[in-house]
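No value in this document is a laboratory result; all are computed from the given coordinates. In this text the structure is predicted, and so the values were computed from the model without any measurement.
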Structure I
Amino acid sequence: MRDPEALAVTERAREIVHRDISCPSCLSYALCKGLEKDYREALVAERGNWRNLYYPTGGRIGTPIRRCERAMIQLHRDLFQDSEVLEIGCGPRSDIDEAFCEAHNLRYLGIDPSPPPFEIPWLPLLSLQRRVFRRLVRWGLCLQTRRRRHIVSRFPSARLRGRQFDLIYANSSIEHWHEHLEDRDVTITAYQEDIRECYRLLRPGGTMMINAPLFVHGNRLFMAGDTKAVEAFFGEAWSSVVFEHWRENHGDLMPYCPEKRREVFRDQYGIDLVNIWILNILARKG
């Protein structure tokens, strides 16, 4: 467990500041506390697996780190205000929806290999039209609403050439960018190239905000919680880099560690897993 005060680690002439965001200080603390109280028996029956829990009215409750992700946006909402934002790995649906963009005067571009949903209320599609529409999306159609655009492409993408943004945001996607790589040095080099591309895409004074759950999925660096390797992604060009540790210090809340995942990590990785937490990275371009 890290000291609650910020810790500074010097690596490759770049100061990486580690900061604990303890659960009692989080905007979602009261919600998490209430859910633990209401669903404690069900959670014990499911051996700690929040994914199997649903509200009585329907809908999955979601994991603790999912609530952390939403709280991150609220804590750093000033970064989104009056900004042009690129979300990398936005998936078919993003928490940065049209209403959020409207409320924050935000211009949004999402990039993801997966197309967005096809249930578009202003475009009733028959079966044949839907098939044509999906094909157009695969060919690179850019979908657009009033404040949101979505391009179907992998990052880095030539379709971003010549663009610059105030904020680059990625929610639980960076751990998947190179999940097929296993060699530590090769992986670090690949991520260094991606982070340099993010730097290039930012305007001066812009910020990159990227989060990733540790001990969950993706590349083995993130599976093993290797934050020292993640530090090496960042060169000296960045004016500041902060690593926020969300839910590593969970206070009086229950640790997040489903029994099945604990068994897998012990048997396959030799890791005595006790708590899943999420790393949020804030890097500023000078």
Structure II
Amino acid sequence: MKRTMTALMATGVLAASLIIPSAAFGTTSQATAKIDVAPYFWIDEAGHDGRTGPFLVPVQRRVPATVAVGTASLEELLDGPKASEAGADPAISTQIPDGTRLRGLTISDGKAKVHFNRKFAGNDDSAAAALRVAQVVFTLTRYPTVDRVVFFQGDHRIRVQTSDGELKRVVTRDDYLDFVAAISVETPVYGGRTNDRVRVSGDAAVFEATFNYALRDADGDLIEKGIAMSDNGVGWGTFDFTIQYDVAERQRGTLKVWAFSAKDGSRIDVRKYPVVLAP
């Protein structure tokens, strides 16, 4: 599964050999500049043909500007969903155990080494173990400087569970594709902000590489609809297109993607994304 996010963040924000202890947080409290990060949580959706949820979804977070973007992303992940997200329909949830703390993050030559306390229980063989590991892996590999992740407890590298039950010491996104929706939107992020255009990118595994999309404003009025394609009709492929729009004021909109069933023509693999539309 290819990552489509290389243009989203400056490549220097996760420099090679960057070591960022979690204790460094709070040092940018005086700064007024903000940046966006996108920890991955779970969204429980219906309508996915042959795939059962919940599915991973990147959720918008605004944090003080920092070069330690990887650490900031993981700290937001550990904070969990907001109350409004957890109580929404569909609900946003997490499998990260309460009390999990980030002890440090090292990134070098595409490999992220993540140190958690024992609450993370990365060597647990329960079903939830793979879910929590997947959240960390997707959160970090969103950035172009990371393509694989190693987990540590104390000074010891540990094996972690993949979506098919295998235990590995080095994992990638490909180890957790069972947790990804058939039309997996990476941008815009869930609840993300846009300005007169929406870049829609991600990965899809749909029949004949084709799916549909629609963007609506706060009143539900259609802004644009159309057909999009990934670059692979067999298995996973990437997609990337832009929707331009014009609204008079800042408002909440909705991006919807779906495919049509080859069996009966019904809508399948439906995903609805709230987005913020701005003039």
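The value -3000 for helix-only ellipticity at 222 nm (-39500 (n - 2.57) for each DSSP H run of 4 or more, over all residues; to 500) was derived from one model only; which of I, II is it? Each step should come with its number before you reach the end.
Values: I: -7500; II: -3000.
Only structure II yields this read-out.
Assuming 23, 18, 14 is semi-axes √(5λ) of the Cα gyration tensor in Å, for residues 43-162 alone as calculated from a single structure, say which of I, II it is. Please report the intermediate quantities before stating the final value.
Numbers: I: 28, 22, 15; II: 23, 18, 14.
That value comes from structure II.
Comparing relative contact order in percent (Cα under 8 Å, 6 or more apart) across I, II, which is largest?
Greatest value across I, II: structure I.
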